[in-house]
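Input: structures, listed below.
Only the coordinates and a few stated rules stand behind these numbers; no lab work does. Since this is a predicted model, take the numbers as computed values, not measurements.
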Structure 1
Amino acid sequence: MTPPDTGRSGHDHVLLGIGLMLLGIFLFALNDALGKWLVATYSVGQLLLVRSAAALLFLAPFLRGDTLRALVRAPRPGIQLLRALFATFEVACFYWALAYMPLADVMTFYLAGPIYVTAISPWLLGEHVGWRQWLAVIAGFIGVLIALDPSAGSFTPAAMVAIAGSFSFSLLMVCTRLVRGTSDTVLVTTQTVAALLFGAIAAPFAWMPIDAGDTLLLILLGVTALVAHACINRSLKVAPASTVVPYQYSTIVWAVILGFVVFGDIPRLPVLAGAAIIVAAGIYIFVNERKGARELALMEPP
């Protein structure tokens with residue numbers, strides 16, 4: 001009897017994982033470009049209201065009885081609430097910044113989110129950060145400063161909002177680590193409901209009539225984000241994280257391309273240089289963390 005070709009199967013799973021990650025990142029980039037297009041007409045609150053309502057309608061068939069019970073019994077409810085608040089704040093900052101800044105600029109600041117996580121993890125997660133990782137964190141901060149380019153007059157309120165949003169994004173990731181046992185459906189549902197509530201409160205203050213075409217685009221905004229989340233989550237399940245996570249940084253490539261093709265934005269050299277430093281620092285921190293985790297696992301008794 002011939003044994004199964006597990007090596008080939010593993011190779012196929014890795015390729016599938018990479019493909020799903022690249023697809024998910026591409027969908028997120030399209031979603032971001034669509035959001036920038038719509039926020040030129042509609043307020044952030046209105047955008048989040050319709051986007052979240054569409055996402056919940058899409059999620060509804062997957063919310064079975066056991067999922068609803070899991071929502072009610074989700075572990076560490078205080079952290080779950082904080083996570084939903086950080087998720088809402090970061091996406092609101094993201095769309096607000098997009099109304100005033102090129103897509104590539106905003107995405108560059110958000111790329112620094114994982115670096116902020118490393119910087120605050122000793123205090124919020126109790127994790128050890130080695131000196132090499134601290135050097136990468138410092139390099140990442142330098143990348144943010146280069147991308148900000150204050151000497152060129154780009155030290156604007158919109159840039160500050162983008163940085164605040166990226167820091168909130170890092171706190172969202174910290175909270176996600178703290179409730180890592182929670183199902184993906186519960187996590188997505190809670191942050192979608194929080195964004196819906198924020199939109200319901202904020203939208204009436206700057207409501208604009210929505211035509212049929214834009215209604216479809218707003219609905220597409222919510223559905224595309226959910227599909228992108230599903231692709232990335234599935235990617236992390238079928239292939240090693242150390243293989244697929246670095247492909248997340250392909251988002252800056254799509255941000256530059258879509259920013260130029262759709263909005264005519266020509267990326268500034270400081271933004272590209274800062275993005276390159278941030279990406280390099282982020283990948284180094286991730287690889288170093290994975291290496292440390294493997295070494296720790298080898299040291300543990302069987």
Structure 2
Amino acid sequence: MVYLDTDIFIQIPLDPIGLKSSLMVYALKTDEGWILIDSGPESTSKTLLSGLMSYGVKPGKVFLTHIHLDHAGAVSSLYMEWSNIRFIVHPRGTPHLTDPSKLWSQSSEVLGWLAHLFGAPSGVPEKAIQTARDGEKIAETLKVLYTPGHASHHMSLFAEDMSILFPGSSIGMFLPVGNTNVYIPALTYPLKLDFYLESLEKQYSLEPQVVAMPHFGVHDAGEVFSTARNQLDEWIKTAQKAVDTGASTPERVLANMISESNNVKRAWEYSIRYDPLMEKIMFVIAKGLLEYSSS
């Protein structure tokens with residue numbers, strides 16, 4: 001296990017109102033200064049700024065794994081605090097950072113009232129945005145990985161010298177419950193399962209020692225990849241079984257998956273007890289798996 005020295009690596013939990021232990025952002029000190037990995041949502045921007053200032057951290061760059069509300073919603077607040085800050089994003093994400101109105105509209109349509117827990121994002125000028133692609137370095141030892149599946153513009157970041165992977169949502173979610181973690185795959189609709197699986201294996205092949213999950217916390221990489229690969233396979237197979245036995249709606253598919261898999265059941269129980277967003281996500285996952293299993 002890599003020792004995570006708080007002089008060069010910090011963690012800031014951001015819990016939007018109504019969501020429990022759901023989001024963490026990280027900052028890493030490099031040869032080019034502090035780099036923040038994701039900004040979190042606009043609704044927790046004050047918590048983020050307060051956390052950064054308490055550590056004496058002034059990030060020069062923000063690496064955005066993707067532009068979803070919970071990962072890039074606070075960019076304008078960071079820009080207003082530090083006008084020379086730069087946001088690193090996949091080229092497909094640039095238009096949504098300068099004008100997030102379409103992103104907000106689509107997010108509100110999909111998430112409903114839950115979108116307001118994250119807050120409406122505001123744009124930043126194009127001059128504040130820097131694009132990056134697969135294999136590029138944004139600091140001497142920070143390698144960019146293109147990892148689509150959860151989103152077509154998704155990127156991960158690998159700190160080669162510390163063997164820490166920052167996967168964004170490309171691996172899934174490890175949510176704390178007591179002394180264990182509940183795994184929920186971060187599958188979206190329409191489902192891009194082949195890309196998701198390829199991105200998972202691409203990151204596994206790097207053999208990181210530590211995975212810093214935005215959802216949620218720092219974990220041993222072996223545990224993360226073993227759980228993600230095994231349980232994702234279980235989710236896919238139980239969905240296929242549900243479809244094969246006649247389930248034809250996302251609700252029916254999810255109900256069958258919960259009855260067939262203890263891991264899916266634990267994820268559902270976590271969702272309805274702690275996190276209404278995860279409850280919504282599980283129906284989205286079931287919808288994607290229904291379409292995939294029916295094709």
Structure 3
Amino acid sequence: MGAMDLASHPDSAAYGRLDARSPLVRRLLARNPSPFTFTGTGTFVVGQPGGTVAVIDPGPADPAHIRALIAALAGETVSHIVITHTHMDHSPAAPALKAATGALIVGCAPLVLADDGPRADAGFDATYAPDHVLADGERIEGPGWTLTAVATPGHTSNHLCFALEQEKALFTGDHVMGWSTTVVAPPDGDMAAYMASLEKLMARDDVIYHPTHGEPVTDPQRFVKHLLAHRRQRETQILRAIDEGLSTIPQMVAAMYAMVDKRLHPAAGRSVLAHLIDLERRGRVARAGDAWTRTGGG
């Protein structure tokens with residue numbers, strides 16, 4: 001769905017409003033729709049309304065969104081501000097929310113690349129300064145809720161999901177999105193790590209995913225299985241394209257994504273590169289300059 005279609009989406013009426021998703025989960029949508037954020041960044045509030053809560057991915061440094069979030073939390077105690085990863089649409093609102101609430105900033109490790117290449121998605125938040133970095137399996141708690149960090153590198157090397165044990169729900173950040181496949185953009189994005197993280201989710205028993213972008217995923221196992229199959233299909237397409245004489249990434253993108261909005265082609269190119277790097281590590285392709293060739297590895 002392109003940005004021009006977003007005005008007719010039901011979410012377009014929800015900006016600035018804290019909507020209940022379950023007894024322990026509410027969401028406030030930031031007004032930052034784009035070809036990469038769908039209708040905007042979903043900021044989640046976890047905990048009983050009126051009680052002590054955690055805020056997951058407070059969102060971009062957008063004053064209107066921050067004001068709406070702080071107003072929506074009036075009368076509640078925010079104990080933790082929880083960050084899945086440090087792209088600019090997820091974490092920059094954390095300092096303002098901490099200043100207003102006194103909450104601890106916890107979650108992923110800081111990550112700023114000296115040269116993170118042509119951007120196919122949001123850049124990294126250089127201001128992110130957590131009070132505590134959560135390790136895989138580490139928990140934070142409040143009255144009636146427990147969030148457990150689930151390390152899911154791939155989209156970014158520092159990406160975490162968070163499991164809400166009381167509802168068997170998983171906040172998936174950008175690792176699993178509810179509207180599109182995830183951008184995996186080298187040099188930090190890693191396709192092998194992303195696939196391994198999807199396999200990790202397959203072994204879990206979550207019953208619902210709450211992505212930062214898009215609607216809830218109510219059949220997680222089937223959805224993740226589809227994502228894995230999609231990526232394997234892309235890999236096969238790339239190998240076939242090389243066999244057909246398409247040796248450069250622009251040539252592959254033009255053929256493989258001919259029906260996709262051209263604004264998304266840079267992201268598609270980074271995804272193709274991520275696949276090629278993975279294939280290269282596995283000895284299935286080789287590169288010389290901008291050209292890629294098969295190596296006879298199957």
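A value of -12500 for helix-only ellipticity at 222 nm (-39500 (n - 2.57) for each DSSP H run of 4 or more, over all residues; to 500), calculated from one of 1, 2, 3, originates in structure 2.
To which of 1, 2, 3 does the computed value 12 (relative contact order in percent (Cα under 8 Å, 6 or more apart)) belong? Only structure 3 yields this read-out.
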